[in-house]
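There are structures below to look over.
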Structure P
Amino acid sequence: MLFTAFEPSGDDHAAPVIAEIRARRPDLTVYAWGGPKMQRAGATVVEFTGQSAVMGLPGPSKIVEHLRLNRRIADWLRTHRVDLHVPVDSPGANFPICRLTKARGIRVVHLVAPQMWAWGPWRVAKLRRLTDLVLCLLPFEEQWFRTRGVPARFVGHPLFDEALDVDAVTARAARIPGSNAKPRVLLLPGSRPSEISRCFPVLLDAFRRLRHDFPGLVGCVASTRHQVEADIRGLAQSRGGWPDGLSVVVGDTDAAIAWSEVALVVSGTVTLQIARQRRPMVAMYRPGKLVYHALARWLVSTPLFTLPNLIAGRGVIPEFIPHFGDGEALAVAVIRLLRQPGLQETQVAALEEVCARFRGLSAARTAADEILRALDGSPARAPAVPVPVTA
C-alpha cells in the first residue's frame, strides 16, 4: 500500500488512518511519500515531503520539483509491488501519481476530497478516471461527487475523532496573559509563509482599531510554530512595532481558542477547530491580488468559503473573502459581535449545528474500513449515482 501526501495537513490527515490500518493489519507494509507523523504512525517513508508546501498555483521551481519527484516515484513503482494507492489531498501533486498507479492496474482511494465544488468543477472528469473511491471529510461532499459519477463516502473529520480534554485545555488557557480581561480577541494568521505575509498585517490593523474602541481589550496570536512567531513579530516591527496587550501562544491553538471570546481567523481548517469550542469568529483571506484577478476569480464556483458556512449552507459567520482592504471591516464585524445583543448566541447555536454533523463519527476508523475493503477487492459501499454529467 502506498500513501502520497505533500503538505503538513496531508501528514496530519494520513497519520491516524495509517495507525488504524497498522493496528488491524500489522503484517501489511505501508509505504509513503509523506511526513514525520505518517512515519510515527507506522509507514515506511520513502521520501519526506511537505516542507515547502504552497497554496494556489505553483511557481516554475515547484513544478520542476514535482516533475522530478514523479520520475522517482515511477522508478520506485517498477521495483515495488503496490496493491493500493492512497493519495492524500493536494490534487495538483497527486493526480500525476494517480496516472502512474492507475496505468499499473492499482486501485486508488483518495483520502480528503479535492475541493472541486469550490473551484474548477470540470476537473471531476479527471477524478473519475483516476479514482475508485473518494473519502470525504465534509458532509456535503459525498452527494456532490456521487451525482457527478464519482464513488464517494463521507467519513467524518479528524478534528472530531477525539473529544477535547476541556479541563486540561482550560487550565492551559488560564496561563495565557489577560485571561481575566475583557474583551479577549484571538488572532489566527495561518501557517503558510505566503498567507501570513498577506493576511497578518490586516489582522494586526484590525486589532489596533479594536484597542482604540476598547482600551481594555487584550489579544493573543496563536502561532503553529516558533518560526511563525518570528515571522509575525518581524511583520509587526515593520508596521509600527508590536502592539501593547498582544501576546503569542506557540503550538497550543486549542488553549488559545479556549482563552478567547472572539476569534479573527484566516480561513482554513482552523475554523472548525474554533467551531468545536463554540467560539464566535470572523474570517478573512487575502489571496495574491494579481493571481486572483487574472485567474482565480474566474475559477471559483462557490459563494461561500469558510468551512462552517459551507457545512451550514449559509453565512453563519462573517467572512471577508477575498479581502484586499485594511482591518476596518474586520474590526467592525468584531465590534458587532461584542456589542449587538444576541449576535454571539446566534452564531454559537449555528456552530453547534455544524458540529452535530460530525457527532458519532470516526474519520480514522471509517477511512481505514474503506481502504482495507478496497485493498481486499471489495466494491465501494457508496457507488456513484449514474447521472448525465457535462464535466
Structure Q
Amino acid sequence: MKILAIETSCDDTGIAVLQASSSKFKVLANVVSSQQIHANYGGVFPMMAKREHQRNLVPVLEQALKLAKLVNPGHNTAPGFAKFKIPNSKLQILKKILEKENNLFESTKEFLEKYEKPNVDIIAVTNGPGLEPCLHVGVNFAKALSYFWDIPVIPVNHIEGHILVNFMKHETWNMKQMFPAISLVVSGGHTQLILVKKIGNYEIIGETRDDAAGECFDKAARILGLGYPGGPIISKIASEFARSYLAKDPLRGMTSQILLPRPMMHSKDYDFSFSGLKTAVLYKIRDTDPKIAKSQEFIQEMCFAVQDAICDVLIKKTINAAKAYKAKTIILGGGVSANQELRKQFDYKLKAISYKLNLLVPPVNLSTDNGLMIAVAGYFNRNKKTSWKKLTVNANLRIGK
C-alpha cells in the first residue's frame, strides 16, 4: 500500500509518500517546506500561512513524487509532447473544489496536465486540529487530487500523527508490551497528556489551561528580544550557558540562580499552565538592573532557567500520569519534543525510577510537523477511508472523540 500524505495544519507544508504494510514501513519521500516569513513578525499569521501553503503545495508534491519515483521528471514536458488535456467537465469540478484557492487551482491544473496518475492507493490529509485557513488549503488540495485521480482519502487527526510517527518500527516490537501508554504531545499550540490504551483508543487526561509550552518558549524569547521561533533559540543559548557557567557534571550538580516558578507542577491533576512562567520572566527582567538584564550572561542564564522550568513541569506531570495509569510506555511528540535537554532529562529521570518504562521519542526531524506522521497515522486508520466529498475540516478536533 502506498500512501500520499498532506500536512498543512500550521506553517509547515509537508508531503510524504509511505509504502506501508503490517510487516514494514518504507519511506519513499518526506518533504517539508517551512515558512520562514513568520520570523519577521514573531508568530504565525494564519492568512499569510495559507497563502504560503497555496504557493508551496504543488512544488512540494512534485518533489515528493519524484523522490518516490512515482513520476518521471519531465514527463509530457519534452519538446514535441502536448500537455494532457483536462476535459472541461472535470476542470469545472476542480475549479469548484479549489474555488477559495485561486492560485492553487492554477498550479494544480498545470501539474495535472504534466503528469499521469501516480501509483498511490490512499491520500491521507490532516483535517484538524490546527489553524483553520491552513487546514482548508491542505484538505481542498487533497480533495482535488482525490477527485481527479479517483483515489480514496483518509482524514487524519494531527495530534494522533505526532503520537503514531513513533511507531515507524512497529514490526520489530511486541505491541502488547507497549500499552497502555502515556503520550505527551507538546508544541507551540498544544500541551496534552493522552492515555493511549491502544492505537486508535485515546483519552485526554490533561492539557494546558492557557499557554502551551512551545508558546511559552516563544513569548519568553520575545521578551528577551531573541526572535522567533523561541524554542530552538532558547535551547541553543541555554546550552551555551551550561557549557560556560555550570559544572561539567552530566547530572548537572549546579543550577541557575534565577528562580522561576513551576506552575501546577504539584497539582493533583494532569493539567498545565505556562502563562505564569512567561509573566515571571517579564517581572524578573523588569526588576533587574537594565545593564545586567541586557548582558550576555544574564540572557544565557534566563534561557537556561526558562528551559529548566518547562522541562521540570512536563517531566514531573508525565511520569506521575504514567505511574497513576500503570503505563508501560511514555511517548513524546510535537515540536518541543525536539528539545535535547527535555529528551536528556526524560531519559535520566526514567532510569532513576524503580520500574522500567519504555520511552518512545521521534527523530528530531519528525518531532516538528511533517507529512510522514500523517502517512503513518493514515495507515493505522486505513479502515476510515472515504470519498473526497465527505472530507471536512475541524480546527478544534479533539483526539479520542
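Largest in mean count of other Cβ atoms within 10 Å over residues 155-162 among the labelled structures P, Q is structure Q. Structures P, Q were compared on relative contact order in percent (Cα under 8 Å, 6 or more apart), and the highest value belongs to Q. Among the shown structures P, Q, from which was the value 0.50 of FRET efficiency 1/(1 + (r/R0)^6) of positions 163 and 203 (r between Cβ atoms, R0 = 30 Å, to 0.05) calculated? Traced to structure P.
In this comparison of P, Q, the computed figure 40, 25, 18 for semi-axes √(5λ) of the Cα gyration tensor in Å is attributed to Q.
None of the figures in this text is laboratory data; all of them are computed from the coordinates on show. Owing to the predicted nature of the structure, the values given are computational and were not obtained by experimental measurement. Cβ atoms are built from the backbone, for glycine too; each structure is taken alone.
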